[in-house]
Structure P
Amino acid sequence: MAGKSVFFYGSLRDPELAAVVLGRPFGEVPLRPARLPGHAVRQVAGENFPCVVPLEGAEAEGALACGLSEAEVARVAFFEDDEEYELRPLPVRADDGALREALVCFPKGPTTPDGPWRFEDWTGAERDLLIECAREIMALYEAGVDWSDLTLWPGLKARAAARARAGRAPSAAFPGVDFRREAVRTERLDRPYASFFGVEEHFVSFPTSDGGRSPVVRRAVWASGDAATVLPYDAKADRVLLATQWRAGPHARGDARPWPWEVIAGRLDAVEDPEEAARREALEEAGVTLGRIEKAGGYYTSPGTLAEFVTSFVGEADLSAAGGAGGLEEEAEDVISAVLDFDAAMAAVDAGEVNSSPAVISLLWLARHRARLRAEWG
């Protein structure tokens, strides 16, 4: 068979992921079962991806992609991060029993294996996340950008996690309208800026209410990943905790006090659940451990320009010793929190002093459910 062969022992055994990386349509990747003699698949310590290690008498299970072009092999090397990993030629046993040479990915430096890794266990949210990561990684390859840049990877992963999460989330049709994502035609997608956050330019057309279609329009989006917020509430004392820190958005707008009135907030880590993120952020930013927690809403903060989706919570907390400075030093956070009586917090809402949308939404939700929470949590 003409072309090169590559042996996939990890997540690239998934046909959809392999298609994204190779740049082929889904279903057109020639994968066949194969084994790598004298090796075993092991999980890399502290990570959720595997490596192969020499092991006498073992055979690492995987899949063989045959007939790949030099350009496709280069795409695989880029995806695997060719600064840290390399493709080495080794004899691989195909499903017909014959040995043939194939390229196998190995780390360039020392790697600590930690127990077995099974492709069959790599499912669900982790799979969805990596496929979405691959879409952006390979777009960067086509644009000539190094995705392994340490300032780029966390943001790329957060954006990919948001897209994967959105694909699994239920959605409700607006009354009298049932347009779906599949009806939107993307002519082009550019990413002129990508780092911790990203800017995307979508060239799309969409169905209109008169039964027609819009012209192709250009829309810029600020992509940041999903976030969670939480308003700690002490039902016994009828007090809430609000927070502030210097924020780039109000500063860029020219706000005289770019320290807005906020609730505890943070970006979701990869496949992290919003409630997990809310509990983690409450501890990191304000030193508060939450008890029972209720969802106060999920929403787009500014759907015309932001891809950010926020899930807000109100959480049970003992605020008797809360307040003061917090946050993670490695993230240059200086989060200042204050405990207010509920009535004082609502007076601040009425006066327009609470000037961030999650804080306003959370406090208004609490006002609606306060009597019930005082009975249940108090």
Structure Q
Amino acid sequence: MDIFPEMQRYGYEQVVLCHDRATGLRAIICIHDTTLGPGLGGCRMWTYPNEAAAVADAMRLARAMTYKTAAAGLDLGGAKAVIIGDPRTDKSEGLFRAFGRYVQSLQGRYITAEDVGTTVDDMDIIRLETEFVTGTSAAGSSGDPSPATAFGVWRGMKACAGAVWGEESLQKRTVAIQGVGSVGYHLAEHLADEGARLVVTDIRADKVERVVKEFGARAVDPDVVLDVDCDVFAPCALGGVLNENTIPRLKCKVVAGAANNQLATEDDARRLAERGILWAPDYVINAGGLINVADELLGYDRDRAFRKVGDIYHNVRRVIEIASAEGIPTSQAADRMAERRMELIGKLKHKYIPRGR
């Protein structure tokens, strides 16, 4: 991978390689775009096959965060960090403190958070070295992001229902949820309270049993959930679930769920549209957790944060309107919505530069 050509092609601002001999830290902090504000993005810890793969992952994730924050209406840019190592065996206080010092050295251009392979406890250690960290256990922290993510997905799902059936209520609509872990469970709770009919699946039988018992859901095997006759299919597990093999199996009018990277390829957005299935772009509808943690930067207020998460309803509606007006898939409409906001704000400022104190 040629880093500078890649940065030029996609408008990356900064890639920082971090190494600490004493702790063995090897990390990459990538800041994609700070037009809207400082770059916010989690710190992932993973056993990458090589350093090039780690850099590529950090860059891909940072660019995705730019679009996610812009579409969510946040005054934040896109960034991400990765630490090379096994999260089961390579963690140490020194490692995370060393990483925290690198975050601090950027003086607020990058704000870190929990991600795959890292925890609240890790964020607490990072916080010993930098103020630019969210998702800690300290008073004023936003805590578990799952309820906020689920609330946003439910709101976005209602926007889709209004567009397809002319009525946003999900009462008596059948919703098939693929994955009922933390987010899927809370989503099921919202839907059950509204009177939706639930069909659920998960690779963990205990999670399925809980939702069946508490919300009266019907359980199906993971390998048949795509074939369920339903109104809404809600992917809340793995990415890449929407592809050329699975899309023909769908028996729904709406796909709206919490999973990241739901499309295997960009062509799959077109395939969904050709089948008359409305897809809520994942990074728009699942931004509730991000919006919730971003509120920490203002001094966390749960009511304020959830009001902002509720605006995902309007964000999804706007995407649908753009797609309809311009005759494009909702995936492209979401990108255009984010890009137009960045372009507008970009006329006022170019990039986030921390001011001296």
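Coordinate-derived values only; no laboratory data. Note that the structure is a prediction, hence the values are computed from the model and not measured. Cβ atoms are built from the backbone, for glycine too; each structure is taken alone.
Can you spot which of P, Q the value 23.5 was calculated from, given it is mean count of other Cβ atoms within 10 Å over residues 72-79? Only structure Q yields this read-out.
Out of P, Q, choose the structure whose coordinates give P(r) over Cα pairs in 5 Å bins from 0, in percent, for residues 24-175 alone equal to 2, 10, 16, 19, 18, 13, 8, 6, 5, 3, 1, 0 when calculated. Answer for the origin of the read-out: Q.
Assign the value 21.0, calculated as mean count of other Cβ atoms within 10 Å over residues 112-119, to the correct structure from P, Q. Of the structures listed, the value fits Q.
Upon calculation of helix-only ellipticity at 222 nm (-39500 (n - 2.57) for each DSSP H run of 4 or more, over all residues; to 500) from the atomic coordinates, which of the structures P, Q produces -13000? Source structure for this number: Q.
Where does the value 0.55 come from, among P, Q, when FRET efficiency 1/(1 + (r/R0)^6) of positions 304 and 344 (r between Cβ atoms, R0 = 35 Å, to 0.05) is the thing being computed? Derived from P, not from the others.
Please state which of the structures P, Q yields 30, 58, 12, 0 when P(r) over Cα pairs in 20 Å bins from 0, in percent is computed from it. That value comes from structure Q. Work out which structure the value 3.9 belongs to, where distance in nm of label points 7 Å out along Cα→Cβ at positions 192 and 264 was derived from one of P, Q. Computed on structure P. One of P, Q was used to compute mean count of other Cβ atoms within 10 Å over residues 32-39, and the answer was 17.6. Which one was it? Label of the source structure: P. Taking distance in nm of label points 7 Å out along Cα→Cβ at positions 136 and 296 as the criterion, the highest value among P, Q goes to P.
The maximum of relative contact order in percent (Cα under 8 Å, 6 or more apart) over structures P, Q, that is, the highest value, falls on Q.
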